[in-house]
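Please find the structures below.
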Structure P
Amino acid sequence: MSIIDLMFQETDPDKIRQEAEANYKEYVNPFALRMLKNASLDIIEDKREGASVWDISGKKYIDCVTGAGIFNVGRRNPEVVEVLKKALDKYDMGSWISLFRERGLLAKKLAQITPGDLKFSLFCCGGGEAIEVAIKLARAHTDRTEILCMENGYHGVTGFALPATGRDVYKTPFLPLVPGYRHIPFNTLQAAEAAVNENTAAILLEPIQGEGGIIPADDDYLRGLRRLCDEKNILLIFDEVQTGFGRTGKMFAAEHSGVAPDIMVLAKSLSGGLYPLSCAVFTEEISDFLTAHPFIIINSFGGTSLACLVALAAIEFIEKNNLPRNAAERGAQFKTGLQALQQKYPELIIDIRGKGLMLGVEFPEESIGPRMAYQLKKNGVISIYTFNNPRIIRIMPSLVITKEEVQTVLEAFDHSLAEIRNQEARFKR
C-alpha cells in the first residue's frame, strides 16, 4: 500500500499526531515544532470550511490566523475549488516561456481593480519574491540603489526582501546582506523627508504593519509620502501582501487614504488559499526597463495556468459577495465587542487597533500574548501573536466570517481574559 493510500486510510487521531510530530522532529524542523507548540499552533488540520477548521480529533476552531491573510475567501472555498478541479482536468502548470491566456486575463483584471495607474504585472509564487521584483524594478527604473524601509516592517526573508525587513533577528544570522537599504521610523513624515537623498530609488512600506503589531499608517502620512515621492522622482511601493483583497474593508488598503503607489505587491489571498501566487503590479512608466530586458525578471512557477485561473475565481468571489463590505461590518462588530471587553478587563487590554478584519489587541506585557493564544485555543479559536511584538494578538479571520461567528470569538476572548485575570491574581498571592 502506498504512502498516499495509508495517509487517507489512517483515521486514529493519536496515531496521526504521533506520526506527524515524529516526522517533524526527524526530518522537517524540530525547532519549528517546538515553537508551534509554544504558540498553541500545533493543530493538525483536517476539515477546512468557511471561517473554520477542524483538527484530526474533530474539534472545530474559528481560524483567526488564516496564515496572516491567505484565506480571505474562506477555507477551501467550494467555488474556487471547483475552478481548480476544472483546470486540472485540462491543464498542467504550463511552460513559463509560453503565452498563457489565463495570465493575460488575470493581469488585465488586476489592472482594473488596483488603484491609480497600476497596469502591468509580474508574477511569482510568494510574497518575498514579489518584493524582490518590486525592488529590482525600482532600482532599474530610477538608476538609483537606495531603498527606504520602515522600522519593524516585514517584507519576507528572501535575498532582496530580507534587508527590507525591519528587525535584526531575521537578518543577523545571514550577514552580509544585499546593501542599499535604510530603515526609518514608521508614520513619521519628517523622518522620510530627512532620509531622502539623490540616491533614493523608492520608499517601501506596508499600509498596515502586520508583524510590527497591526499598526495602520495615518492617511496624511501616506499622502505626504506620495507628495514627497512625486517631488523627488522617487517610487512609492506598497506591500499589500496581508492587507489586500478586502482585508481592511476596502479592496486594497491604499484606498482608505486615496493614495496610489507606483508598485503594489500582492500575494497570500490572491489565489484563494489553493495555489501559490504573488505579483508586483506597476505603472506603465516603470515598464520601460522591460523593453530592453523582457526576461530578466522571471519565475518558472509564477503565474501558471492553474494559479491564474484560481486567482480569477477568488477575485470574482470577493467582488460578487462584496467581502470588503463584510470585512468592514464584521470588523466594526469586533471593535465594539473588544472595546466592551477593554472596559471589563482594563488591566489586560491596553489598545485595540486596525482596519476591517485586520485587528490587533495589545496587552501590557509579552507573556500575555502566548497565554491568550493558549486560552483561546481551549475556547475554540486559533490565534497568534505578532512575531515582532508578542504583546499583540492579531485577529485576521476569513472575510466570510458571519455575525454569529464573530460573537463566538468575542465570547472566547471573554472566557480567556477571565482565566488570565484569575492567573494573575494567583501569581500575586
Structure Q
Amino acid sequence: MNRREFIKTSAAILALSALGGCKKEEIAKAAKRGTMTYREFPGIGAKISLLGYGLMRMPKTGNGPEIDKEKGFALIDEALKGGVNYFDTAWFYHDGLSETFAGEALSRHPRDSYYLASKLPMRLLESGEQAEEIFNKQLEKCKVDYFDFYLLHNLNGPLWEKTLKNGAVDFAMTLKGKGKIKRLGFSFHGENKDFPKILDYTKWDFVQIQANYYDWDTFSKEQYEEAAKRGIPVVVMEPLRGGELAKLRPDAREVLEKAEPGSTPAKWAFRYIAEKENVLTVLSGMTQMEHLKENLTTFSPLEPLSDEEEKTLAAALKTYKEAGIVPCTACRYCTPCPVGVAIPDIFKIYNDYRRGVRISQTKKAYEALGSDAMATSCVECGACLKKCPQSIEIPKELKRIHKEIEG
C-alpha cells in the first residue's frame, strides 16, 4: 500500500477516533476489510496503528534470552506490511537484548515508516548522569537519533518518590526540548491511589497501563478514566495478561465458541479493550507468525463488541475466575529469585493444571524443575513481592501450589 492509499483508507477512522468521539458502529463501518485501524489524538501528531508490537516476547533460539533473528525479522516485516507502525521495547526486555534486536530489525526499513518506543529503567536509576549514559546507549542499540515515544518505566508509589529525587522527569523533559524524545510518558504498575499524582506532575503526552477484561473492574477502569478525563491517551499493555486470556479453560472457551464459532479467546480480548475511545494503541507480544496474522485480521479493521457480546464475555470471565488461576503474566520481573525458585515456571505449570492438564503430567513437570527450583526452596525473603507488578502474594501462593500438587 502506498502513502496515498494509506491516507485515503485510514482517513475515515482518524476523523471518527480523534478526540475520543467515536461510536462503536462508526468504527466498524469506517474502514474496508483488510485495512488496519489507526488512532490519532490532539497533541500526539501521529497516526498510530491500533495494534502495536511489544518486543518483550520475541521468538528465542533456546531457553535463554537470545532472540531468533530470522524469525524475528520475518515477524517485523509482516507487521509493517500489515499496517503496524508502533513498536515497543525496553532496557530490561530479553535481558537487555530487545533494544538491540529492535535496532537491527527496524533499521532495515525507512525511519519514517515506524514509531519506536523505549523506556528509562527506573529500578536501576540513581542519578542524572546514569540516566544520560543509559539513554545514549539506548539510542545506539536501537540505531536511531531520537525516540518517537519514551517512557519512565514501571512507576509505582515508592518508585515515584525515588524518581522525584533523581530528577528523571526533568532529564527527560530536557531531552524532549532537544528533540531526542518526541513524546514523553510513563508506564504504571502500582496502586490506583498513586496514579493521579503522577498524572498531574507534568504535561505527559501519553501513559501506558495494564488493561484487559480480567483486570478492568479491579483496577484498569479507574486508571483509564483518570487518564481520559485529563485528555492523556492510553497505551495498553498486557491485553491478554501474558497470554493467559488467549488460553482460558475449556469451559470458558466453550462459552465464547458457542457465541461465535471459529473465533478465538484472544480476538475477544483484543476487541474488548481496543474499542475504548481513549486507547491509542494495544500492545501485543506476538511470538509466532500465526498469532501476528490473526491479530492483523482482528484489527483490520477493528470490530467493537456488541452489548450482547460483552455479556457473553462476562459469562466466560466468570467461569474462568472460578478456576483459581494465579494471575501471573509471565513478565519475569520477579526473577532471578535469590535462592533460585522458578517462580513464573511454577505458576505456569499450576495454571496449566487448573486449565485441565492431568495431575500426573503436572507433577512430572513440577518435579522436573529440580528440588532447588521448587516451591519448598522459598525462604520468604520477600524480594519477589517488591517486584511483582500484579501484587501476587508469591510466597503464599508457592506454598499453596506445592501442597496442592504434591497432595
**Asked** Here distance in nm of label points 7 Å out along Cα→Cβ at positions 301 and 325 has been calculated and equals 3.8, so which of P, Q was it run on?
**Response** P
**Prompt:** Taking relative contact order in percent (Cα under 8 Å, 6 or more apart) for each of P, Q, which is largest?
**Reply:** P
**Complete:** Candidates P, Q; semi-axes √(5λ) of the Cα gyration tensor in Å, for residues 269-356 alone computed = 29, 19, 12; producing structure is Q
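Bear in mind that the values in this text are calculations on the coordinates, not laboratory data. No experiment lies behind these values; they were computed from the predicted model shown. Cβ atoms are built from the backbone, for glycine too; each structure is taken alone.
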